[in-house]
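A.B. asks: Next up, some structures in structure tokens.
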Structure 1
Amino acid sequence: MRRETIVASVVALLAAHAAAPANAQDFPARQVTFVLPFAPGGAIDIYARAYAQKLSDKFGKPFVVENRPGAGTVLAASSVARAAPDGHTVLVSPSPLAINATLYKKLPYDTANDFMALAYVADIPLVLVVHPSLPVQSIPDLIKYAKDNPGKLSYASSGTGTTLHLSGELLKSMTGIQMTHVPYKGGPPALNDVVAGHVQLVFADPASAVQQIRAGRVRPLGVTSKVRLLSAPEIPPIADAGVPGFEAVSWTVFMAPAKTPDAIAGRLHAEITALAASAEIREQTIKLGMIPVTSPALAQLRGFLPREIGRWGTLVQQAGIAGSE
């Protein structure tokens, strides 16, 4: 190789390394879009908009939420996987991102390799509720009833392969009981049919479930997290109420396209985790029925998606729905 070529290559490499911190300091250069795989108005939508507003105020550049519901979160995830890896397009991701890796025969992206986890900010547990006419007051009561009355229990969910569905499958596999799965097009109609007595139980999102519990329309048996909800501390974890080790929580993780420069990813991680730890955001997290999480460091998040793909994939396979979509 000619000496001039070697010198030019070294100069270019040094320039690239020198530019990286400046790029991070200059970030954002334009609008940052938080892509959300749900329609407006839900808990995660409200949550994402709180972050967007705070970051807009701080940086003087617009941070906006773009709602892209559809195809079980695949549409939103696909748009972020294809985006430029420059930090200006971020997926506000729930756990279906990991579930879909096993649920779908084919996806327009490689889940484990096309995304970079930036910040893990909240867990989203579910509340197991039953219609008041069901003669059970606790998880052990439910297990006994199911075993004494085979084929009589049914549970609603927001659709095949959702966290509501897989929570029911996990309970079945850990207790040996049988329940018939009744899928709906969304969580609200699933909960409504339990309230109406058409289905006996459902794993429901906390914000909706607590309203129905307070009104006496459903009876709570437990939460799917290992800790109690601060918004409803009277409801015990299922793990403490008869099924040791039970845990089925979705999560809220900010994801960037893979190959986003480390300096920019680090800047986003720092800003998002600082907001997550603030009193205002923590209060809103709890109010929305979620559990605040102190995010692992960026380096520790590198293996997050592969681990979650494996964890949820086991449940998808146990439910017999791998590759069904």
Structure 2
Amino acid sequence: MTLLERIRDEATKRRSRIVLPEGSDIRTLEAASGLTQNGICRITVLGDSGRMHEQASSLGLSLDQIDMIDPEASSKRETYAQAYYALRKQKGMTPEEAFRLMGQPLYFGAMMIRSGDADGSVAGAVHTTGDVLRAGIQCVGMAEGLAVVSSCFLMLVPGWPCPLTYADAGVVPDPNPEQLASIAIASAQTHHKLTGEEPVVAMLSFSTKGSAEHPLVDKVREATRRIREQAPGLKVDGELQGDAALVRSVGRKKAPESPVAGHANVLIFPNLDAANIAYKLTQRLANATALGPLIQGLKKPAMDLSRGCTAQDIMDVAAICCLLGK
């Protein structure tokens, strides 16, 4: 059984409630139908129910057992608006603006999560990452103990003995030491929830254990120090070069005292440039499967998608969302 198959199997046992805010998109309806028919999770789709039924009928899709809610007409709109206004009034939010925003599926879906009416959400087929994150941060809120919302990719590399987690390849352009530490801790948690493996975290750099001196290396060292303070049970080391982190023979030569060198399964890159380039190169050159970006750092999962995603991508991220939410 592949890792994705195990994730889907575990999701079916949890019976999570996942909201898909982009019911106007055909891929979302295809995914909703597939998720429901396969029993992976319970689905709520947001949008105009009449239009969704029309689109589904034209595609031969069944929307049986799928909850469909039009945020503009929902009886929950006023309740969510009041709760959102209470959260944001000190930042200038007005009751009228709160009510308007709760007519928008992204915000309505995010308030469903905050209110316990859903366990997580998957969006981004239509909306930008900024839109998805803004609704998630404002409505769902930040997870306790984390300094930043970030993302990771779960990389399934043919021939490599274990899944790898790369972070942050999608959200934070140039994290400071506090943010980099937060990204590492969140990524370790994500890796464990999805793979069941103990996370072994390498803080990557162009230097290994003092082989170079530079302010960029200092940032990684300071982040590593903070992680050890905040998560003393986490197996982490840095700074390490990529080969020292992954290849045992190289790790023994460059960092013989390191418990991580040569054994890493969670790779934390110093900035978005490095992480994004690395995941795309791995994906293309090694024919790897890249699952993500998986948003982390919120109280409950509000997952993002590429706007070029397929219905199967939405289904896979929804299954992942189930495992991250409980």
Structure 3
Amino acid sequence: MSASGGTKAIVAALGANLAIAVAKFVAFAFSGSSSMLAEGVHSVADSGNQGLLLLGGKKAQREATPQHPFGYGRERYIYAFLVSIVLFSIGGMFAIYEGYEKIKHPHEIEAWYWPVGVLVFAVIAESISFRTAIKESNATRGSLSWSEFVRRAKAPELPVVLLEDLGALVGLILALGGVCLSLATGDGLWDGIGTLCIGVLLILIALVLAAETKSLLLGESAGTEDVEKIEAAIVDGDVVTGIIHMRTLHLGPEELLVAAKIAVQHDDTAAEVARAIDAAESRIREAVPIARVIYLEPDIYSESAAVAGTNPGKAPGGPGAAAPDVAH
């Protein structure tokens, strides 16, 4: 997981959330603020989430077995999906319930300096954690916007930590606003409204995380840039004249499967084709190092079948033209 830059961000978020959780529960005990209770539970849920991400990264490092011949790389996707479920159920639903109860039965906040002081401390701690996640993400996101990075990232840890930290910061602002309005008006209703808003925010973030990690669990192809590199690496213009069709699949964040049917000439010998396939595999791994499982199947390209439009695919001579998936 160190290759993705996720471990450092997870550890920073875990340390911040544990310290913040303790401070929030202390503030709740002295003030009775429901926002503090909801935020405390939120921080505990976030700490558990970071623990799940670390556990998933550890389990993903296991060696492949006969029962799981492609390894355990997708463990990281499974645990990231569990994070979204925990965030939704424990963080979001609890906050909505607590906010509803506080709106229904409002009471004045006592010892106001406790929740205000803890919230200011939490904003500082979460900002440090968020800054670490941004720094680690910038090392891998390139020219992508933040929304594109969250949608396209194959390693789930950084998007999860980014969204959690963002949600935590916004939630803290909502909690601080609710507490301050309650203190200014003497009406605990505002504290309940702030808590309710925190719950809605957490559920929205959980839904986004669930959608993204579900896509990874189903199996995503390589990114456009990597696909183009692989296509260019396969064709040598001599023995391998083109790509009939190709599929890629992420077995894990840093492990890619490549399967392609390649076009060769009818008079090539088996030895020539075998050497060309070995060379193509080497070029693919050099161009895209995470391409670790590669299957290349040779086939004879038929011009007559291409003209007839039978099973159009990618043509010899370049990755972009059309060719049939037929052998003669």
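A.B. asks: Figure out for me which of the structures 1, 2, 3 the number 64, 48, 29 belongs to, where Cα extents along the principal axes in Å was derived from the coordinates.
C.D. replies: Details: 1: 83, 41, 31; 2: 64, 48, 29; 3: 88, 37, 36.
Only one of 1, 2, 3 returns 64, 48, 29 for Cα extents along the principal axes in Å, namely 2.
A.B. asks: Can you rank 1, 2, 3 by relative contact order in percent (Cα under 8 Å, 6 or more apart) and just name the one with the largest value? Let's see the in-between values first.
C.D. replies: On the way: 1: 26; 2: 23; 3: 18.
Sorting by relative contact order in percent (Cα under 8 Å, 6 or more apart) in descending order puts 1 first.
A short reminder: the numbers here are calculations on the coordinates, not readings from a lab. From a predicted model like this one, the values you see are computed outputs, not experimental measurements.
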